[in-house]
1. Any idea which of P, Q comes out highest on Cα Rg over 2.2 N^0.38 Å, for residues 106-441 alone?
2. To which of P, Q does the computed value -1000 (helix-only ellipticity at 222 nm (-39500 (n - 2.57) for each DSSP H run of 4 or more, over all residues; to 500)) belong?
3. One of P, Q was used to calculate distance in nm of label points 7 Å out along Cα→Cβ at positions 90 and 578, giving 4.0; which?
4. A value of 0.90 was computed for FRET efficiency 1/(1 + (r/R0)^6) of positions 154 and 562 (r between Cβ atoms, R0 = 30 Å, to 0.05); which of P, Q is the source structure?
5. Looking at Rg/Rh (Cα atoms, Kirkwood Rh), point out which structure of P, Q has the largest value.
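No lab work stands behind these numbers, since they all come straight from the coordinates. Keep in mind that this is a model prediction, so the values were computed, not measured. Cβ atoms are built from the backbone, for glycine too; each structure is taken alone.
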Structure P
Amino acid sequence: MAEKTEKTPKTVPAPTDTHKDRSVWYYQRSSFPLRDAMPTELEKAWAELDKSRVPEHHWEEAGPHNIAGRFTSLVVHPDAPNTLHAGAAGGGVWRSTDGGANWKPAWPLSASHNIGALAIHPNDVNGLIAATGEANLSADGYPGSGFYCSSDGGDTWIPFFQTPDGKPVSEEEQQQIPRRVGTIAFSPFEFIRSAMGSVSLDERMQAGLYLIDPNTGFAPCTFWGKRSYNCHSVVYHPKVNGLLFAAIETRGTLNGIWRSADNGVNWTQLTNGLPPTEQFRRTSLAIAPSQPDTMYALAADRARNVLGIFRSDDQGKSWRPIGNAAQFPDENFMSYNNTIVVHPRHPDFVIWGGVNLHRTTDGGKTWRQISFRFPNSPAHVHEDQHALVMPDGDLVYSANDGGIAKSVNGGDTWTSISQGLMTAMFYDIDVAPTNSQIFGGGAQDAGTLVAGVSTQGKEFLQAFPGDGGWLLFDPNDEQHVFGSAQNLTIRRHRKGEPWFPWTDVSPQSDDLTDEERTQRAIAVLAIEPGTVQGTRKVWAGSSRLWLTADDGETWAPASDFFDGSAISAIEVAGADPKVMYVGTSIGGIFRSADGGKTWSQELGSMDIPPRLITRIVTHPKDAKTVVVAVASTGMPGVTLASDSPAAGSFSPLVAHAQVAFQKTYSNIFQSADGGANWTDLDLGQLPNVVFNAVEYETRDPFRLFAAGDAGVYVKLPNRWMAIHGNLPAVVISDLVYHHSDQILLAATYGRGIWRFHTDKLKIPE
């Protein structure tokens, strides 16, 4: 067995500002060894997507249409409250003209689909601006690629920053554009003046309050200093020219709420009636439309709990608390879910959202929780609120981790209007080998989703809730399925049992520590392939393998700790099930030739970088031919600008540092001798981005497919060919191939699941 390196498994460093297990999953793939993923290489790859699209390579939407992913932003047409645009964390912009009954995507295929904020220009109802890059301090999405504007209500979009001849600005100029924008505000008095608030997970990407001034143009506000800081909210007073407010987080006593009377040139910190400023973290601001001298603030504390809800009736000069953490003990993650809105006609009517929604109709004297997580309740709204809009009367829209909800009675009852929003964020995918219509995977905050079992068309059933994980179908029984969730939770479904809920068959062992159980957000699974007499073996990965031979009733360790990090890939060779491979989160590759009884030492080579192994597959006819996909993007090198305060010295954390990625290694490697020797299969032909999946065609000619953060590719004898056709520019998180129907299925992190018939591959002569 593999040598046991230490009793307590070691972990890969996590992002410094995260709150969800899934952030570590994303970080290890896309960001490591940096604190946040760099979008520049991705932007280069996306720019090439359109050039390599072949119309004949048409992918079919497979859903889900009834379960949506995370939405960050909402805007409503000021004269038509049933016309709204919604921005998804990983799925672009969507539009409805009938109050959410029907939706259509309204975003370019090859633009960044990570939407952070939306706004409608006050003097042009068809003028929209969209900022890319989610600003919810959630490290499971790429930083954005700037701003896009539309003059036709979202039919077409063009980059806000471009050269006079219509081309995108240079990479150097892009370094000055905020990458994670959470709020956009327009001055009601000057046509061009606006303000934008942005945050950063990494000092290499500037953040803060940005102002567009008619005279000076677009520039960061340096009142609080020239280094990066967070601006979580900014609002203009609708009746006083030049008066605006901002919620600032600089990590110290400059935190809190600020007021400017001269369009952002000078600022005054507001403290009267508020807690000490260093206690403030993320804060959302809202002005009462019918009584604009009244405003509200929803503030998080340093522990991401509710610091308080505060009210001012004198343009922010003095405040009083109207809510505190003790009143909302179940609210947390307030750096992630944090939004507040005031009724358009009643200044004492306020709704705020954290995990759930809360309402006051008497200015904060009393509060009532108005949303609950019970699916059949008339007050059901998916958890984690990110945007609230009250456009007219008692009409309310909420954007959350599960899509969009709507209330027509001020929040008394709610209806999901997410039907048709194909924005689910999948971690993985599997398809039943016996039936290509039954497939699914684990999704962000939407649980484990399965199609074709008790639903029709493009609707999926939620098999179990939470953050979904791995899904695994029995090769001979489409109703015998295993799924995983957080903390090594494993559930099983058998023929004849209801599809909800599944039976919990999680490993229970005195030898399984809490640290090992929680080490990986998504436990990968593998099932014994081929023809099997009796019960199939199933393996699960923590930092070692766990095996069940009795259908999940009992589990036992099937290996020692490999290299201390969490297992990220398991492959049981279809050509010879005794041959197994394991990949780890720090790039380890291990092999067993006897069905897991004994294991090799680490088999990687110096050419394979110490990055997370995203996937391992073996050739359908040869167990010794093995392919691995490796996470991360190139090797970072830091170039300091001439005006950098650290010019002449090496410091990767200065504000003006520019990080360039060189393709110093490939992402896909192959061994023909069971891992003894490795060759570069990428050959420098694939984009310099993360590759999340490789998958073999299981019939002649046994082509290899690869997918990642910029499209899907097939390996031809002498080159790779793009086959992404009409796929949007989103993260492809997983691939699976259905043998009999010749279908390649792709899971995306933001645009659901897609299918492609490989017999329609157009191979140029």
Structure Q
Amino acid sequence: MAEIKITGYADQISVKQGDTISFMTSVEGTASVQADFVRLIHGDEHPDGPGFIEREMACDANKKYRVKKQYVQTGSFLTIEDNNQILDLSGSFTLYAFIFPTAPHLHRQGILMRWSIQDQKGYALGINDEGKLEFWTGNGKKTDKVYAEAPLSHLMWYFVAVSYDRATGEAVLFQEPVVNSYNSLLSPMLPLDYACHVREKLRVEPVGGDIPFLIAGSNDYNEGRGPFVSQVYNGKIDRCGIQDRALSRDELAQICNGEKPFQDSLITHWDTTIGYTDQGIGDEVMDTGPHQLHGQGINRPIRCMTGYNWNGKDDSFRIAPEQYGGVHFHDDALIDCKWEPMLTTTIPDSFKSGCYALRVRAGDAEDHIPFVVRAAKPKAKIAMLMPTASYLAYANERLAFEFHTAQSITAHTPVLTKYDVELYKKDDYGLSTYDYFNDGMGCCYSSYRRPIFNLRPKHRTAPIAIPWGFPADLSIVGWLEHSEYDFEVITDEDLHRDGLAAIEPYNVIINGAHPEYYSEKMLDAVESYLATGGRLMYIGGNGYYWVTSFRDDEPWCMEVRKGESGSRAWQARPGEYYHATSGERGGLWKNRGRPPQKLTGVGFTSEGMDKSMPYLRMPDSYHKTASWIFDGISDEEPIGDFGLALGGAAGIETDRYELMLGTPPHTKILASSEMFSDYWMHVQEEILYNYPGLRGSEDYQIRADMIYFTTRNNGAVFCSGSIAFGHALPYNNFDNNISTLMANVVNAFEKDGELPGMQYIAKEKHWE
């Protein structure tokens, strides 16, 4: 009997009662499944906690559904809408492009293609299996080709072209390096010959027909899945086009030298530098030729990339757009699976705000497809803010397999599940922003319109075998449910779209354990919320860290570009730090003048995943303005010497108080973690020189600080300074001193009026 495999995704991550949501699934081994809606209460199966908890929801959509296996089109490329078959070239022609191959020897790849792999007909300029430039033709029965003698080198800019004379059958390949001191891996001073000019007479004329023209891919077909695109190119393509005659070598040299293409014979010229605005650029590549055959990007080819003529002086397309014609394609990129829905339904009014999933079952196989229901009309005083941007950043991460420093940081042997192995065996479901594409470049886009294996309750991240992201945050949700608080749930998507309006109705916002990725709109909203009397509980670590951006019309896709500093799995290439989505500079918020300390009082200081520690109370915790936070906790007992994340409440990734980075001067340090081991190292963005003494047992700055401070209009901030804090809440069925402390803060923050202890602050000495 065949193994049953179920996976899927929803078209939205946040909906209200009355909204419509669709669920897409791909199922193997069975023709039908049972689908039921469940409310998710707790997602960690650790034996020291309450275990996995879900609550089945009554809904008319709960029933059996017919299902099938669905396929994924991976790879980024451009499609050309050519309704009049302009590119079914019946005469002589020339194809040309500036290219920057990043993996020329990986497999056969298309550059400019009107080619059918199944029918073996058309024409194509691409790269063959040996990494050499090649032009090939086919008539449906036979094929012929001409290829360069010199292989293409990776990370080097070239001008490539083929002139084809149909009358004589002669094809001339033109391959010239366009290397300057900045734009390529190697210097132009080296005695390396990258140029190649080959002339051959082809015996097979290209026959067209109804074949789509593609940039960076080739048309393919499979009986099981139908038409798709393969032979996807890895690398950048800058300005490219087609002429309706065979250009001479001298004429090609003129285009190679930066002169405009010949207008009298121009069919198309895709100018990749057109379309820039201060807010970035879209997926459409403009054709300035007479037929306006614009290209539409599939799976988000990466824009705002340096072109063949980048001179190293300007680091942004906003200053010199003419030097940013590079469009980077990858054969394993994925933004949207575009599957057919299995189920489309309206969210019932009976689904009060919370975390939900569509549970899909067949035999022993099961999958949960999660989503959030936010209140149509907010009524509660407490909101749990699910850090969905961070979920996207880590979506389908392969750190246990690919990140060479993972084991040294975690001090653990990875614990793999069948889902980890399944994900690694196939690249159908896209990457996280911690992974590299097949060509070695870092992934800067992530989307939730695809199956995300680690966006599931019960999932444990392989490097340290604990819940991470969504299943970890269900520990906080579970605590709220167990404590019977009236609360509602919102997401980063809601915060980015609606700004202050998304959180303004609530007295207190509770963050998830790891809100690492923040857009400017999100930061502005939280800052305004606190300035107008809102109260924030940041129950995590390493938050408000990376600059993140979304398109207004496509909230499911996020962009991140890792800059010159920060704890990063990869780094953008020089000149490519600005986001195509928003036009803003990527990297750390700290490097743009907004370190997290300015907003929350604490910021990232270290990570280590060998063991979590308890907190020790600090003198400020006994101050009359803050001692209420420890009501019900004796002075002698250690705080958080337990937890579902490596045995303590302070750990995994930690934040500290730092006045020189903007911690408000009246902030109270309530508690700090005990000393960590030497697996913990100081974050590198704060180190100007490496020197002995930066390890956990030596550096006093490597710690988790629990802090509290007030803001204008009776607002306040409480921070745990630790990712592991939320994991400690469910310990011993939520009966522990971390749970007591959490309740003290929530009870105070949710009430209207003055906070406890404020009567002890002399008005004339108050910092305001």
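1. Working: P: 1.00; Q: 1.21.
Result for Cα Rg over 2.2 N^0.38 Å, for residues 106-441 alone over P, Q: largest is Q.
2. Going label by label, the one that fits is P.
3. On the way: P: 4.0; Q: 4.6.
Computed on structure P.
4. Details: P: 0.05; Q: 0.90.
Going through each structure in turn, the value belongs to Q.
5. Numbers: P: 0.97; Q: 1.02.
Of structures P, Q, the maximum of Rg/Rh (Cα atoms, Kirkwood Rh) occurs in Q.
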